[in-house]
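Several structures are given next for inspection.
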Structure I
């Protein structure tokens, strides 16, 4: 069974690139532009969430997904902002990795592979690559 990943990102160009690359990697990919759209889908195995979304931001989106499914979801947070975020808050929202834009797509591939190969690390790691 294919692993399911949802990208919640308002930049269509990034959505298209992400979908093209990760569909070839044998993942089932859903892309949405706003957090409220994500709530219309079944729970995914992993969420890639932009912090600076229109409407609900990335953290609010993850909180809404947690409320909808009754448990936190697993996520990688992507952001164009300084990712200095309290690690306790990241863990509470199911975030195991923060990538600062712009980042190399190979770094994202590595983090997704690592997630599916094992459990997320106990402490989130901020990667500014």
Structure II
């Protein structure tokens, strides 16, 4: 979206390649800002929060959501190939039934192996969640 939007980048220290990680699976730049990132120990997965509406089909609307960008979705062992295929962006702050959240989720943090993401949400993402308090 240009230089006025805050984006997430990752640089391969051996390859020297810098790629944007705040992309859709179709490699479209987010239409709003992204921040609060973390990266898995091997550098494959990057989590972040974003206000963007176009990172996944049927975007979430005007709320902050949490995403994971997989730099090797085709499992070929090449991480810095965002413009050669093999990347995927996942919306992780969904309800247990797969529906989109209606309230913001923030501050995703990846585990070292990239298999678990923690974040907090103002939305009741799992059931039973009978209160109106922020969940972690």
Structure III
């Protein structure tokens, strides 16, 4: 019984992840080129309690004639992946310009991750019946 609940949880979680990314992708419809102006640094505890540092780019771009600064929804463990002055292709929400997605990266990984969890849950259910 517990394995069915776990599989159902994976399916629901995957659907939720995909829905959130698809909704954000729909809201963020305006393309723009953003320039990296800095990065946020976050220390996280990972596998076996090991700590790692994640670097998230802070970008600046023009939206309706105004300069907007926002934190991108991608990160890296490599400090030089997102260097100041480099450009990123983004899409932003015209109603809330500080809500952005990095073209191709964050959107795709969120939808694919959600789809993977759904498939994993379905496979678990299928294997439970055999």
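Consider the structures I, II, III: one of them gives 1.09 for Rg/Rh (Cα atoms, Kirkwood Rh) as calculated from the coordinates. Say which.
On the way: I: 0.91; II: 0.97; III: 1.09.
It traces back to III.
Tell me which of I, II, III gives 4.4 when you compute distance in nm of label points 7 Å out along Cα→Cβ at positions 16 and 88.
Values: I: 4.4; II: 3.2; III: 2.5.
Only structure I yields this read-out.
The maximum of FRET efficiency 1/(1 + (r/R0)^6) of positions 32 and 112 (r between Cβ atoms, R0 = 25 Å, to 0.05) over structures I, II, III, that is, the highest value, falls on I.
Assign the value -11000, calculated as helix-only ellipticity at 222 nm (-39500 (n - 2.57) for each DSSP H run of 4 or more, over all residues; to 500), to the correct structure from I, II, III. List each step's numbers first, then the result.
Working: I: -11000; II: 0; III: -13500.
Label of the source structure: I.
We did not get these values from a lab; they are worked out from the coordinates using the rules stated. As the structure is a computational prediction, the values presented were derived from the model and not from experiment. Cβ atoms are built from the backbone, for glycine too; each structure is taken alone.
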